[in-house]
Each structure stands twice: as structure tokens, then as C-alpha cells.
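Structures follow.
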Structure I
Amino acid sequence: MTTKRLPAFQAFIDELRAIWAAEPDDGTRMTKGRDRLEVLVNDDDLYAFAKDWPSTEGHKNLLFYEDPDYGFVINGVVRTAHRTGSVHDHAQAWVAYGLLDGTESLERFERVDDRNREGYAEVKLTSTTTGSRGKVDLVPPYDIHAEQGGGGRSVAIILRSERLVGRVLQGRYNRDTNVYQTGSGPTQVPFEIA
């Protein structure tokens with residue numbers, strides 16, 4: 001049985017499936033997917049619908065869609081004001097992160113140690129980009145980053161080139177102690193955009 005989805009969201013899925021069918025390279029797929037995500041996060045119907053989405057605090061993501069043929073995943077996050085995000089990477093996956101509501105900043109980091117010590121990593125902040133509704137950031141594989149909450153509730157749609165949770169461990173970087181470890185991604189909470 002197929003769920004009747006919000007038309008803009010179904011169009012987004014259909015467009016992504018066409019991109020994945022036509023393009024073999026994940027970088028190309030995700031660059032084109034980012035452009036489509038920009039259209040989606042500017043959709044007024046989706047914006048209104050998202051006003052009632054539940055919080056994802058406590059290391060959760062809303063799971064909107066996982067493609068059965070191509071494996072890309074569409075998630076959502078709903079964050080509280082002034083949320084402090086952890087520094088992490090998404091292993092080999094590409095991620096496009098689009099703000100639907102509120103403001104957040106995306107911090108990018110560079111690893112500066114020699115990578116010779118197990119469980120140790122030094123990172124330095126290289127840039128901070130403030131985003132608001134309609135802004136989409138594309139994060140390549142292994143890019144170290146963190147999302148920081150703005151002054152109010154924020155809502156984002158995330159397009160991932162593949163499912164990571166339960167399959168791939170992602171990097172976690174503690175800037176205060178320089179401890180590096182790997183861990184699973186957020187708990188996936190199924191949620192329909194219908």
C-alpha cells in the first residue's frame with residue numbers, strides 16, 4: 001500500500017529517483033539532489049505542515065523515506081532553541097542539510113593532528129555559515145562539522161546518499177579533550193509527510 005504523501009514531498013522523491021537512475025556518481029547525485037532540496041525547503045505547504053512535527057532532541061531523526069531501490073534516505077530534525085550540536089562526520093556518505101524553519105549555523109572543521117594516536121584527534125574550526133529557511137548545505141564524505149541551534153525552534157530536512165544507522169559507524173570529535181571515537185547515528189523515528 002502506497003501512502004498518499006504531501007504533493008511537494010512526493011515530487012521530491014520522484015525527482016531524486018530519476019536523478020539516481022540517471023547518475024552513477026554519488027557526488028553528482030547529491031549536487032543535483034541539493035538543488036531539488038532547496039526547492040522543497042521553500043515549499044509553503046511543507047513549511048506549514050512542519051509546525052506540528054515532534055522534537056528530535058535526544059539523538060533522534062524523523063525517518064521520512066528510505067528508497068527501496070537506490071538506498072538514499074530522507075530524514076528530518078526538529079531542534080530546540082540554542083541547541084549545541086556535536087562535532088562529527090558522516091563517514092563515506094554525502095549529506096545535504098536544508099533548513100525548512102528557523103535558523104542554525106553550520107560549523108566546519110579541519111583535522112590538524114598527525115593521525116598517529118588511536119582515539120585521538122585535534123580539530124580546528126575553519127568556517128561558520130549561518131542558515132535560515134531555504135538554505136541548503138552539502139557536506140561531502142568525512143567532512144567534519146557541527147550544526148548549532150539558533151534563537152528559536154528549527155526544522156531541517158536531510159538527504160543522505162545512503163543509510164548509515166545500523167550499518168556504518170560515524171566519527172565523533174571532542175574538541176575539549178581531543179578524544180576521537182566512532183558511533184552509530186541517531187535513532188530513526190518513522191514519520192509520514194502525508
Structure II
Amino acid sequence: MMEGPAHLEWLRSRRSVRSFAPRPLGRDLLEPLAEAVRRRAGEMKAIIARGPHGPEFASYGDFFWEPLEAAAAIIVPQFREYPDQIAQLIESGGGDPAGWNTAASMRAELCSTSGAVMTLLLQAHAEGLGACWMAGPMVARREISALLDIREPWQMLGAVALGWPAAPPAAGPGRKAMDRVMVWFEDETGNE
């Protein structure tokens with residue numbers, strides 16, 4: 001079991017891996033998904049190129065599909081929202097659910113799925129695998145949903161490219177300092 005400081009250091013060492021070593025896996029399972037994302041990103045790129053922001057977007061859309069093409073596996077996390085039973089109970093008592101923060105506003109299923117994906121990324125890191133959770137594949141959401149038979153009420157939540165890293169991932173330009181991403185609220189007595 002890792003102690004606090006060692007665990008924090010281990011968490012800091014996790015990186016999004018976008019370049020994978022070739023390892024066998026049924027490519028026929030992965031290629032249609034990566035191709036659908038490549039095609040939709042290409043269509044988007046062509047439209048943007050006609051406007052003033054073409055050069056700015058240039059190869060950015062390639063991030064949407066390149067890691068998928070190189071990955072040994074692609075995981076498409078999904079979630080569904082359940083009926084808001086608390087809102088229904090408030091309504092059955094004659095109240096207006098819009099005046100309350102109930103399950104619909106909490107998005108508990110989305111939060112739970114996001115937590116599960118983060119756990120997957122951490123486990124992949126613990127196993128020496130590389131992984132990258134990507135929103136870019138959502139440009140081909142309809143195509144991916146058709147390929148994987150994802151039907152309402154289920155919704156995909158991006159895609160995770162998974163595989164053996166081609167090289168140890170380098171640290172990025174640096175993570176933001178804590179004081180740039182966190183705000184402390186103190187009560188009148190100065191307690192946090």
C-alpha cells in the first residue's frame with residue numbers, strides 16, 4: 001500500500017499517452033472506429049479551412065483520431081441518465097422540482113462514469129500501459145454509436161485509447177500551480 005506522499009507522486013507521474021507501440025490485437029475491431037473519427041475530423045477540417053481559422057485549426061483535428069489508430073484497444077465509456085425520482089416525489093407532493101437541485105442537475109451518472117474512467121486510466125498507468133481519454137472522437141458520435149450499437153438512453157463519453165507506450169511519455173510544459181486552479185474559502189474566523 002502506498003503512503004500519501006508516494007501516492008501523490010505516483011499520481012503526478014501519470015500522463016496521457018498518444019503514441020503506442022505495435023502490439024497484436026484484432027485491428028479489424030478498431031479500424032472502423034478510428035476511420036469514422038478520421039473521416040468526420042477531416043470533414044470538419046475542410047469546412048474550417050474555408051474560413052479565416054483554417055491555419056489555426058490545421059493539424060489540431062488529427063488529435064481526434066491519430067491516437068485511436070495507434071492504440072492496441074479502444075474503450076468507449078457510456079452512461080445513461082435515470083429518471084429523476086426526487087423531482088417526481090416533489091411534484092407528487094404539489095411542489096415545483098425546478099426550485100430544487102435534484103438528481104437531474106447533479107448528473108450523478110455522468111460523475112460516476114467519469115470517476116470510473118479515471119480509475120481505468122490510473123489502473124492502466126499502474127500496469128505500465130499508456131492511455132488517453134479523448135473527447136475528439138465525439139465528432140463521429142453517430143457513426144461510433146452505429147458501429148457499437150449504442151442506443152438511447154445510453155450515451156458515449158469520449159473514447160480511451162489504450163496500449164503499450166511507444167516511448168516513456170515526457171512531462172508536458174508543466175502543470176498549473178495549485179493556486180491557479182484552486183480557491184480556498186475561509187469563514188470569518190480564518191478557518192478553512
Could you tell me which structure in I, II was used to calculate helix-only ellipticity at 222 nm (-39500 (n - 2.57) for each DSSP H run of 4 or more, over all residues; to 500) as -6000? I
Structures I, II compared on mean projected area of the Cα convex hull in nm²: the greatest is II
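From I, II, which structure was Rg/Rh (Cα atoms, Kirkwood Rh), for residues 7-110 alone = 0.95 calculated on?
Details: I: 0.95; II: 1.18.
Structure I accounts for this read-out.
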To test your reading of the models, identify which of I, II gives 32 for relative contact order in percent (Cα under 8 Å, 6 or more apart) when calculated. II
One of I, II was used to compute semi-axes √(5λ) of the Cα gyration tensor in Å, for residues 55-94 alone, and the answer was 23, 15, 6. Which one was it? I
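Which of the displayed structures (I, II) returns the greatest value of FRET efficiency 1/(1 + (r/R0)^6) of positions 39 and 103 (r between Cβ atoms, R0 = 25 Å, to 0.05) on calculation? All intermediate terms of the calculation are to be shown ahead of the outcome.
On the way: I: 0.80; II: 0.10.
Largest value of FRET efficiency 1/(1 + (r/R0)^6) of positions 39 and 103 (r between Cβ atoms, R0 = 25 Å, to 0.05): I.
So distance in nm of label points 7 Å out along Cα→Cβ at positions 31 and 183, computed for just one structure, reads 3.4; which one of I, II is that?
On the way: I: 3.4; II: 5.1.
Among I, II, the structure yielding 3.4 for distance in nm of label points 7 Å out along Cα→Cβ at positions 31 and 183 is I.
Computed from the coordinates by the stated procedures, all read-outs in this text should not be read as laboratory data. All figures in this text were calculated on a predicted structure; none of them were measured in a lab. Cβ atoms are built from the backbone, for glycine too; each structure is taken alone.
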